[in-house]
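**Q** Multiple structures are listed underneath, in structure tokens.
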Structure I
Amino acid sequence: MIQTAFEPETGISVITWDAPNSPVNIKNRAAIAAFVAAVAEAIGNASVKGVIITSAKRDFISGGDLDELRQAQTPAEAAALVGEIGRCLRRIETSGKPFVAALNGSAMGGGLEVALACHRRIAVDDPTLRLAFPEVTLGLIPGAGGTQRLPRLIGIARAMPLLMEGRPVDVHEALKIGLIDELVDRTAFMDAARRWIASAPEAVQPWDRKHYVLPGFHPQSPEGRNFFSAAWPALRRKTLVADAAPGAVLQVLHHGLERGIDAGLRIEATHFATVASSRSAKNKIRTQYYAANAARNLKARPKDVAKFEPVRAGVIGAGLMGNGIAYCLARAGVAVTLVDVSEERLGKARDQLHRNGLKAVERGALSQAKLDQLMSLVGTTTDVASLAGCDAVFEAVVEIESVKRDVISRAAAVLPANALIATNTSTLPISNLAGASSSPGNLIGMHFFAPVDRMPLLEVIRGPQTTDATLARALDVAKLMGKTPIIVRDGRGFFTSRVVASYTREALLLLSEGVPPQVVDNAALAAGMPIGPLAMADQTSLDLLYDILGSVAGPDRELDHHARSLEVLNRLSHRLGRPGRKASAGIYDYGSDGSRAVWSGLSAEYPAKKAGSDVQEIQRRLLHIQAIETIRAMEDGIIANASDADLGSVLGWAFPAHHGGVLSYVDGIGAGPFAKECEALAETCGDRFVPPSRLLAMAGSKERFHDL
């Protein structure tokens, strides 16, 4: 687990992390205990003149053990997990012996904390090496000094995005900002560490030196006060009180850096313990780590199917979605033939591909050489027959069944007998589209989310005729493209569109009852949704939304709640000529300067049915209906398990992540109390809130969707 080797000729002790039976080094209790013992031995041995800490794995150290952290139910239990390593890292800094972190690979979270406690950081010059504090994305904060050492090394302004957003940096940026001290070739980085120790450096951290000054600005300087005065309201606009981690990071930066390093470390430890034992952290870890990793590792891939590695793929439709699919395939090294009806559309598509690539280069997500290679892999044509010989074809044309059936039929006619055919549909039943192919078992739904190059979720829809081999191949392609797939069964709206439709429909019903749109949208924002549902409706366009909700409703569109929501869309978009933001007129009016105001004629169309608006009831209606529809989708066999449902809700339509997803939201309330709240809503709002039978059964047995 921890290997120690003493070099008598140099007086250097090399401490190597090497977790057994694991591809990565995790800071669990056993590893920490062994590391602490190795450090104590090196410090206490008079023959040791310096210490190198490195890794036998591909990467350095990945971070803390989330399995252990998930078991911590109280702040005291959480604090115990980092107390020993925190004290050890401080002993490293004050031992008087030089410690070097020899970074052979990426260092994340707790691994980067180990590196920061060393007196020097030397990294291999590898473009894939990343340094990051991703804790906040899991509802956590660093707990072994990360929030205190990082800003003391590079300054508050530079440290803020790394800690508040979990943003990774590559080695060249890390060298530029002072996060690492030296970049060397992989064959020489250990010798570089030895040379530095041999130079007999003074083994004192900058923050332990007399007259140390924080880089940039101090929290109590005029610049520092202005910085934090702006940071707090900005944080409140972006995150909820229930999502405690970002606020805790800001607290420890502000108050910890006002004091000396030891006081700052104590402040960090206190906040870490509180945040790590919170329900929000448990929810985020379960969904955004465990469920996401299981999906990315293709837990549900059919066995005994050979791995599928497409060499050439076709994409039919060069619009927003098709262009994004082509981009992701080419980025993965697959040659792409992009098909559309005109050279003009194809030319615009190539221009957009290049613009997207340039943005990725600016973000550091893509090198210029990789972009050049990507563009060289994309060919364009107006001839569907050019798809002959493709291993896979992705249909991404307009969401009209007859059009999709036509292109699927024409593509299937020229493709090899075993080629994968994927339709990017958000609502149309796969069973209807499969009939257009001469090989219906080869067809599968692959519902991408826009923008395709940035959104991780992929909803893989298995139709009644889809074979195991086709499902396996679709999942292999998902992994190749860097997507996080969830598998759902065929049905109107599948899973994500079905549930989002219920949410949008509820917002439209509130509007029809005379609730001001800004009240509905602000209630959703306060509940944690990223955008108000009515603002989103305008952005989607009300005429398109009319078709989408009607398609998802299918034969149920005559039911009262479907009919009323469709009536709102029809009246605004068709009868009143207000289709949404694209026309600067929808539920809201839009100015040329980007401003937005409620349309003055809306109250006459939909007068208030009661005085005032109960914001908490609005929030319950908007969130509860999503959970009810999800449970019904499970009863219908559309979605198989709660983990995939939660993952799909968080990644697909940004259900508030601090709840852990749409079914974790039910767990947070409790099945019994949730069912009672639904019954109360059913009495006042209608039968759509009647608790599903599965929920009632869970309420009776006190069952949960997830274990505590």
Structure II
Amino acid sequence: MAPSFDHLVEENLDDEEFDEDEVDISDLKQKYEVQLESGLDTFVVVDGLPTVDEAQKPKLVKFLLKKMNTVGRTREEQIYMPMGEDGKSMNFAFVEYSTKTEAAAAVRQLDMVPLDKRHTLRVNKFTDIEHYGREGKISENYTPPEIEPFHDQEHLRWFMADPSGRGRDQFVMYRGDSVGVFWNNDKDQPELIVDRPGWTETFVQWSPLGTYLTSVHAQGVQLWGGPSWTRQRRFAHPFVNMVAFSPNENYLVTWSNRPISIPDEGHPSLSLDDDGKNYVIWDVKTSKPLRSFAQLDVPAGPGEDLAARKPAKLPWPAFKWSSDDKYVARLTQGSAISVYELPRMNLLDKTTIKVEGVMDFEWAPATVQREGFKGHEQLLCYWTPEIGSNPAKVSLMSIPTKQVVRTLNLFSVSDAKLHWQSDGAYLCVKVDRHSKSKKSQATTLEIFRVKEKGVPVEVVDTIKDTVINFAWEPKGDRFVIITTTEPVGATAVPPKTSVSFFCPEKAKGNAVGNFKHLRTLDKKNSNAIYWSPKGRFVVVATVANTQSSDLDFFDLDFEGEKPESDKDLTANLQLMNTADHYGVTDVEWDPSGRFVATWASAWKHAMENGYHLYDFKGEQLREEPIEKFKQWQWRPRPATLLTKEEQKTIRKNLREYSRVFDQEDAERISSADVAVVEHRRRLLEEWYAWRAQVEEEIAEEREALGLPDVAQLLKEKTEGLAGNGEEQIIEEIVEEVLEETEEIVQ
């Protein structure tokens, strides 16, 4: 889990120095360095045009003008199309824009755009062509490109094939100055895969599908992967603070609190168009920047003095992705949502979505097929507060059509939070409402049933207390909330809370019934909810609290007897275990839903740093205190390749698979026991050999000194004691076989 946004901003603001040799980018500078010439920055060269004669040329110029004016301002007389000696055009043209920014936008957005079915535009800066031609980098004579010899590439998803055959998961730990990646070994010591000091300067982060490990440096971001953990990609964004991937790992957003400053000698990846920008969106496969953006200023409130305003906390991520990586959107709070198409990064329909007062928006985390709708779409929801006599609204919009498919009007709204279920089947809007006097507050949960016809909205009973946390069950239809009767905010004593569980009623067929309250647990200190990625199990925890550090492990499909009051509900709640981890700051499930890691990070406090490991039932497997322990992250897994039918077959025959797994576990444990017994026996034999050697040396020394033999003396003494009828002490070593298994192998 990456560190908090505010923490990294503060840490990077204090860190002004960096090592120039930490990340070597000299090869990138040599490859991409381009010197721009003043006066020609506004010109672009458009290639790939059809061949026309003098009579057809005006038509083509007008047609081309329409295309070029979509990204800037130019005129017909600013388009020069050379003609050949045969009176035919030469398939290219020079276009002059009003500013160099418009010229750069033309290169970025119009290159590789189809002009018609047979022609595709190629747009380049005129200064680039002049520079490469003058330096002799482009020859007058054509020479075929040299094809580099093929080199086998390492498989970037090798981690899916655990060499032990046990389907173990990997995790990364950042402690002290070192970053290590390990195989999880349940109760045993984790198996080290790689450990490198100084691997990162601030934090590490897995990509969403686990393909890459991200390290962050003052000169930019690097991605690592493969069995040998080689560098796969580099993104040179100076003084980068935060990193965010698109869901399918195709794109990357980097942000720095310092605006980009392009030096006179140029930059290995960025251009003068990126100067002064804070955000850069990159193509992961090519490591090329697609577009950069400046930081948006938060608009001033009525009568607000901007000079006296404190620095605002910037939202992260500032750019939010659709589930299929086709769109990325950015909020201009209070006025608009800008949706960009990938990979060209052009505004959808060339316009922003104007929404007066818009406060927040969220994409659906999966592609949803709504009932009665035919076609591909991505859904996003947004909400606006009450403006004048107009009510607050929550709207569901279809992209790319920008059609609003559902709107909900709300009154007396103080705040709203949008919570999508992982499959996009439900959207819960947590609405905080105030009374007319604004002295009291209550919460309602408005649940959009997205897949049902007309997108009906169900209102869960009004909750009188303040809801401080909400979490849907992944791939399920149940949810948990945490409420408190005390004021929300920083207090000396953490507020007392209640934990409530909700689930649908049973319904006929595949329908989902109305959501009902299942159970409430009072007098708790809990403030965080962590569902298993597979659903069913949930950990309700108290984190970042010096006075309490409870971990409660719940099962919502307990196989025991179900209370009579819950017979009509789709859940059977059971508290499986309770644990305590003093100073716990973070909790994370592994991607298989079998293990839970909790840790106390040195980023948040310096006491008793380290981690605990639990199984899904809450039984503690490992506890390891580590000085300056900062971060733990499970390595994500890509989605399964099995079809739904194959998954159903596996669930149906799960007991048969379980027998095989249980037998493998028993064999592994027994082999470990045999190894322990053999080790102890070997130690005993070594001790006997050492004792015999010492006795032999003593006998030789006594013989040299003329003293009687010790063994003879002991024998005589023993015989004398036996003759006197005294008790003899005889030392005897007995080996006992505790268990023996016989297996006939055919």
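**Q** Can you say which of I, II returns 100 when volume of the Cα convex hull per residue in Å³, for residues 348-395 alone is computed?
**A** I
**Q** To test your reading of the models, identify which of I, II gives -15000 for helix-only ellipticity at 222 nm (-39500 (n - 2.57) for each DSSP H run of 4 or more, over all residues; to 500) when calculated.
**A** I
**Q** Thinking of I, II, which structure, once semi-axes √(5λ) of the Cα gyration tensor in Å, for residues 420-643 alone is computed, gives back 34, 18, 17?
**A** That value comes from structure I.
**Q** Sticking with this one: Hey, mean count of other Cβ atoms within 10 Å over residues 388-395 derived from one of I, II reads 22.5; which structure?
**A** Computing mean count of other Cβ atoms within 10 Å over residues 388-395 on every structure in I, II gives 22.5 only for I.
**Q** Right, next: Given that mean projected area of the Cα convex hull in nm², derived from a single structure, equals 33.4, which label among I, II identifies that structure?
**A** Value 33.4 for mean projected area of the Cα convex hull in nm² corresponds to I out of I, II.
**Q** Ranked by distance in nm of label points 7 Å out along Cα→Cβ at positions 68 and 452, which of I, II sits at the highest value?
**A** By distance in nm of label points 7 Å out along Cα→Cβ at positions 68 and 452, the leading structure of I, II is II.
No value in this document is a laboratory result; all are computed from the given coordinates. Since the structure is predicted, the reported quantities are computational estimates derived from the model, not experimental observations. Cβ atoms are built from the backbone, for glycine too; each structure is taken alone.
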